[in-house]
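Trainee: These notes open a run of structures that come right after.
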Structure 1
Amino acid sequence: MRAAAFTELVGPDGVDVIERDDPEPGPGEAVVDVAACSINRHDLWILQGDSAMVDADDLPFVSGLDVAGVVDAVGPRVSAVEPGDRVVLCPNETCGSCQFCREGPENRCENFSLYHGGLAESAQVDADRLVAVPEEVDLTTAAALPTAYVTAYRMLQRADVEAGDRVFVPGATGGVGVATVQLCAMLGIETVGTSRSAAKLDRVRDLGLDRGIESGDPGEIEAAVDGHVDAVVNHLGGEYSKLGQSVLRRGGRMVVCGRTAGGTSEFRVADLFLRHKEIVGSTMGTQGDLQRLVGFVADGELSPVVDRTYPLAETGAAFAAMAGDDSVGKTVVEP
């Protein structure tokens, strides 16, 4: 089979299509013919050499978390799926024995990790991690869900928001940002979002963004928010964390899931405790979250945004588009 492998950790130029042996499913495993695999900042960080998970000794490395396709074969002791099933993978890898695996939520597993290997024609996966995709849901659409939409859905749960609340989304045009805007629109939650691009903001307004702020300057954004918000969905980190704290109401909560704008942030400690604000971390979500999201799509309540698709041979170009911040929504590779 063909796979788009990271052969150098130098950014988009480090991707090459290579040949690998066709996978064979072991006990509890399935092999999926990959119809689509969306890419994420997580993959890009690896490709840029900015992840502790992968180094030069691991090359060539095949990344890709968000696999959707059709089951080709199953190994012994598999009953959940069978060949011909349309599926999407929950990329969570958990130990199954710690407190959080026993009692939930599983994304807090003490040994939590993520599946890699979807940027290929076939993917060998844990069969129990496959979620059924109904015929009315396109497989490319399904591939947009596992990381961005599951992450955003879980963050909104952590933020404890409900219909009528107001949520601030810095970087509203990225994968998690767009997902948050769409989910909030579905749930009756008002959104205030930012982007440096007026054209991108216009596209996200069409998806349900209530108020867009065209700026990348935290001081300008803070002045433009116009009042406090109930929650902040922060996938950027860096200087946007201090901004998020500033616009939170008394007792509000900021949920942080990323570091695209920087791996360290400053906080005003007195404001934090005197105004009873909360800052919490969140990574991914649960397999149950993914199942619910597939249901929302099947019922017509949610339409995940795929900005552009690329064939496997152009995976490097897909990462170049992501690195250049050229997209709105998800970028998907279709092997």
Structure 2
Amino acid sequence: MTRNPSQPLGAYPRLRMRRNRREPWVRRIVAENVLTPGDFIWPVFVHQESAAKTPVASMPGINRFSIPALVDAVGEAQSLGIPCVALFPVTPPERKTADGEEATNPENIICRATRAVKEAFPDIGVLCDVALDPFTTHGHDGVLREGDVANDETVEILCRQALVQAASGCDIIAPSDMMDGRVGAIRDALDKAGFERVRIMSYAAKYASAFFGPFRDALGSKSTLGKADKRTYQMDPANTDEALREVALDLAEGADMVMVKPGLPYLDVVRRVKERFGVPTFAYQVSGEYSMLMGAIERGWLEPSVILEALIAFKRAGADGVLTYSAVDAAKRLKSG
């Protein structure tokens, strides 16, 4: 007989729930979920400017790194036990075009950054985002034709982008564009080119969210996108059944891991995905989530401990790992106890 966990196994005064909360050691051994630096993927912005670091105004404590500074930062992350970094490019305006062709350049900033990181730290994972928005003059994730993002034409470019990233040493290809059929096409392209060991983590449930604003500011795509939106290809925040269909399709097409983005506002989706499919499931604590917490911490409205409290919520919901800008800070907090 299976007992409902909400039914008590005893009653006060024999049962005192506070006994297992009294000391730190007992709280640790009865913890249902554990957060470690090994749960984090650290998203990092890379630029081509001469300055080693430039701050992102809308993301307190976050910088854009030159490639040498990036290598140093990745070294610190690895020393803290963070297993993987996700690289995002700040593309110079003169390299942006309507079709985002710079994304397929084997000498673009992401490919050069990946080679530098893997040469310095071959044992850390590198995740590369596959989408055209950092490289397009209009800020959309694909090619525009008569005001609409052309799905199949975009997928062909994304395949070439994935191939140059794989050739540079990328360990995880992460299609974030939400074009139909892109996972299968990229998987076929990688396998045909001999990159069958490269993993795909699909942004399987990526919502058309207002929480992405600071990220677009960091990449410089916010101004290019202007007042346009991405609702014709990113998901409606009202839907969760649709998310399960998207995940099922991406897994059938060859995804090794799946992601839900944003994170905290969509923990119900994380839970449904993990329970339904039982595959490696990740959540992205996006820029707007990070900036809200850090902005409140800076103003004294919240305690810094809220960082770890928010991250453990992902584990409770069923996520195997979290992409978070707080990765280095959180890892330091965990190391210090």
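Values in this text are rule-based calculations from the coordinates and carry no lab data. No experiment lies behind these values; they were computed from the predicted model shown. Cβ atoms are built from the backbone, for glycine too; each structure is taken alone.
Trainee: Hey, FRET efficiency 1/(1 + (r/R0)^6) of positions 53 and 317 (r between Cβ atoms, R0 = 30 Å, to 0.05) derived from one of 1, 2 reads 0.80; which structure?
Mentor: So the calculation was done on 1.
Trainee: Kindly point out which one of 1, 2 the value 71, 45, 41 was derived from, the read-out being Cα extents along the principal axes in Å.
Mentor: 2
Trainee: A follow-up question, please. Quick check on the output: 0.00 is FRET efficiency 1/(1 + (r/R0)^6) of positions 21 and 93 (r between Cβ atoms, R0 = 25 Å, to 0.05), derived from one of 1, 2. Which one produced it?
Mentor: Only structure 2 yields this read-out.
Trainee: Computing mean count of other Cβ atoms within 10 Å over residues 109-116 gives 22.2 for which of 1, 2?
Mentor: Computed on structure 2.
Trainee: When log10 I(q)/I(0) by the Debye sum over Cα atoms at q = 0.12, 0.16, 0.20, 0.22 Å⁻¹, for residues 61-204 alone is computed for each of 1, 2, which one produces -0.62, -1.00, -1.25, -1.31?
Mentor: Label of the source structure: 1.
Trainee: Using the calculated result 24.0 for mean count of other Cβ atoms within 10 Å over residues 125-132, pick out the matching structure from 1, 2.
Mentor: Working through the options, I get structure 2.
Trainee: Suppose helix-only ellipticity at 222 nm (-39500 (n - 2.57) for each DSSP H run of 4 or more, over all residues; to 500) works out to -7500; of 1, 2, which structure was it derived from?
Mentor: 1
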